[in-house]
Every structure is written in C-alpha cells, then in structure tokens.
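What follows is a group of structures, each given as structure tokens.
Since every read-out is calculated from the coordinates, none of them should be taken as a lab result. In this text the structure is predicted, and so the values were computed from the model without any measurement. Cβ atoms are built from the backbone, for glycine too; each structure is taken alone.
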Structure I
Amino acid sequence: MAGKVYLIGAGPGAADLITVRGMRLLQSADAVLYDALVQPEMLDYCPQAVLIPVGKRCAQASTAQRFINKMLLDAAAKYGKVVRLKGGDPMLFGRAQEELAELAAAGIEYEVVPGITAALAASAEAGVSLTSRGLARNVLFATARVGEGEAGSDWVKPVMAADTAVLYMGVRQAAEVAAALLAAGMVPSTPLLIIENASLPGSREFPLTLAELPQAASWNLAGPAILLIGEVYRAKLALAEPDVRARFG
C-alpha cells in the first residue's frame, strides 16, 4: 500500500511561522522532501524522518521537477507518511500542481497544508498593508520570470491595473521589469519596495522608485527577495534617503 503525501507550506523563512498542523505533521513524518529555501531550524522538527533535499533555486544548480516528481512517488511507495516541504505556500508559484497531478495519476493519497506566502511576510516586515482604505482595494500576485521552454505571459497589463502588485522572482530581472513597466506607461516616480529575507534575522528593505529599479540588479542580494509596487509604499519611500546608491551601495 502506498503512503500518504502531505504538501506543506514552510512559510517565508522563519521556522516558527509554519502552521501548527504543518509542524505536527513534520513531527510524525517518515520522510521529508524539502526545498532549498527551507531553513535548517525547521528540519529540527522532524529528527525521526529521512531527510531528502530537492532544492530548486533560480540561477543555481537545482533538482529538475521531473526528478522531484519521481522521488515523491518512490518515497510514497516506501514510507507511510511523506512530507513535501515547500517554501512559502505550496499553491503559489510552487509547482504544486505538477506534483499533485503525478500523485493523483499514481493513485497516491495527498493533502495540501497551506503556508504563509512571502508577500504577506514582506508586508508584515515593512509594516505596510497591501491594502489601504481609499488607496488600494486589490492586490495582484504575479511573476515576470519564464522558465526554460515555457511560453511567455502578459504580466505587465495586470500589474498596471492593480492597486498593489507583488512580483515574485522579479528582482534578478529588475532592469527588464522596469523597462516593461515604463514602456507600458507606469510613471517613473511610482514607489516600490524590495524586501530581502522576509521574516529572517537578516531581513532588509529597499524603498525606491520605478526609475531606480534597474540599479537593484547590481546589489547582489544574497537571500530571496520580493518586489512590491504601489502607492501604499509612498510614505515608506518618503522616509528613505533620496539616492539609492548612497543607501544601498
């Protein structure tokens, strides 16, 4: 009999931001397949489990998705309770659908346990709400990144229409993102906020304008970063130094 697989959201980084349900499942898991962004402290919750790294990081050596899918099937055939631990929330830019489809096709039982996504952690870190009465009534989660062999998507139009937009995996493409939004008519003075390592001790925030965004590519941010766009960040920008290069080097 095949085991059961749990896709669990590890949250944005800090080990104590995983849900209680997720932590309890980790504590009783037989095997845990975990992402590269999962903090080592979180794996302390499951010392009894076989730990299997299946990291995927942008622009770094990663485990191909097809191999992750196979490893999940193999683990379910060998262990009774298998946890697939994903950074953030499994159902948002986490390739969960591909893994769920493989499990379903193999007749393996699964359950998804949600987690805190990076956009929410970044907002809490910055102390700026994604929504604000009379200013921001909608929020868009998007990515400008296109994987190898994938067709492009028109992410610019929805970002332009959103009161607040959150771009995942967009900081490495800062120059391209800025050029696309400026070409679409977004004003250069639009306030932005980059949060690096949200929820972790080394978290940093970078208030800037759309015109300054191309400089972000040269900052060589070491941790995962998320890009937030909208008028809700105007006050945060006003408190920052006017010269991005002086602020962040």
Structure II
Amino acid sequence: MNHARTRLVMGNWKMHGSLADNAALLGGLVAGAQRAGSAQLAVCVPFPYLAQARQALSGSTVSWGAQDISVHDRGAYTGEVSAAMLADFEVSWVLCGHSERRAMHGESSALVAAKAAAALGAGLTPVVCVGETLSDRDAGDAECVIGDQLEPVLALGAESLSRLVIAYEPVWAIGTGRTATPEQAQAVHAFIRAALTRHGAAQTRILYGGSVKAANASDLFAQPDIDGALVGGASLVAEEFLNIAAAAA
C-alpha cells in the first residue's frame, strides 16, 4: 500500500446493539485502541446510539459514524436523518449505499452519490459502498456493475473524491463466511483505483468488506490497493475487531 494513505478499520454494527452491550464493546475498544498503531479505528452505530458512542469515545482515538444519511436538509421526511443532525453528534463518517440499502431499500447509484454529496456538504466523510452479487461475478460482470455504481460518484469531481472513502464489498461475501481471496479483492481494488486515478483522486482510500476477520486480515492488508477494512460481524466483538486493527498496523 502507498503509505501516504492511512489505514482505516471501520466497524459496521448494522442493526445490532443495546445500551448495555454497547457500553462493554465501546469500553473494550477504547482500552485496546493502541493496538491499531497508526491505523484509524471507527465504528458506525445505529442512530439511537450515536449519543452513547460520542460519550464513550470522545477523547479516544476511536471515531464514530452513522450507517445512512438523508439527501434532504430538513422537512416532512419521516424516519430520515439529516447531515446536520449527524453533525450534532460529532459524527465523522457515514456509510452511503451499503449493499443492504441498495438491495432492501432500492437505493440507486444516483441516490447514493447524492447522499455522499450531502455528507460532504456537512463536513462528514462518506464511505461509499460498491460491490457485485454472485450472479454478477459468475457472469463476468463484476467490473461492469461496479463501474456503473461508481459513475455518479466519480462525477462529483476530484475535490469531492479526495474527501470520501470507497468500500468494496462483494455481496456474495457479506455474512456468508465466504471471503474473496486476497487476489480477487486486489483485482477489484486495482480496477477502482484506476477509475479514481482517471478522475484525479489516486489517493482516495479503498476499504475491503466481506467477512473480514482476524484470520484473513493480514493477507488482505498485504495487497497494494487495500487500504483497510469495513468489518461487519467481527466488529461486534472487541477482541476480534482489535486483532483486525492490529493486522492493519
């Protein structure tokens, strides 16, 4: 990896957590955060727990984020959460276009890019998720699908691209226990890096997500275009998450 790009290990709690469980997990992360070395550590928590995350993590080296954002500033949008609301909780990061949002909520790539723009406008760092399904990969269409997902994001321009993060998550490897081989992951990361480079953003960080765990993290991080990880289930266990962070360090 180009060492100008700081490693980033980010947990996505998805719809997991309780006040009691979170307190133990966040406390464990703060206690062990030094194991990440120079890598950045972050967790994206459900909206109701943003205040708890801020309280537990303020003053530590672990930052916090949200899992979604509205394209709207305010108004009659029941259930939506705006960029300004996230900023109120000193959120650093926000996931945009996670595969579960795309699949279950019908989010288009254009909407995902608009969410990223809303985040950038409030000083938040969007983490734009892209990735192909198993049928896409089996058909040889992975790069075509990811290229289409990236297109409206790339159109935001070099300045915006320099302030966001891309996360590559092969949908077939999320929560299935299947992981793309380091070589498969690197091939897609290189494809994304080339697209970013063409748009003047070669240094934009690209994370790998898809059943990342301590056992496979070192091999993934050894690849030149993998700048960190977006971690699902393993981020709910402090020791496992910190072991992944140590591999990034």
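In table form, for the structure just shown:
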quantity	calculated
Structures I, II, by FRET efficiency 1/(1 + (r/R0)^6) of positions 31 and 239 (r between Cβ atoms, R0 = 25 Å, to 0.05): label with the highest value	II
With helix-only ellipticity at 222 nm (-39500 (n - 2.57) for each DSSP H run of 4 or more, over all residues; to 500) derived as -7500, matching label from I, II	I
Distance in nm of label points 7 Å out along Cα→Cβ at positions 47 and 207 - structure with the largest value, from I, II	I
Origin of the value 24, where relative contact order in percent (Cα under 8 Å, 6 or more apart) was derived from one of I, II	II
Among I, II, which structure scores highest (criterion: FRET efficiency 1/(1 + (r/R0)^6) of positions 55 and 199 (r between Cβ atoms, R0 = 41 Å, to 0.05))	I
Structure responsible for 3.9, with distance in nm of label points 7 Å out along Cα→Cβ at positions 95 and 231 calculated and labels I, II on offer	I
Which entry (I, II) yields the derived value 1.09 for Rg/Rh (Cα atoms, Kirkwood Rh), for residues 23-78 alone	II
Parent structure of the calculated result 114, given that volume of the Cα convex hull per residue in Å³ is the read-out and I, II the choices	II
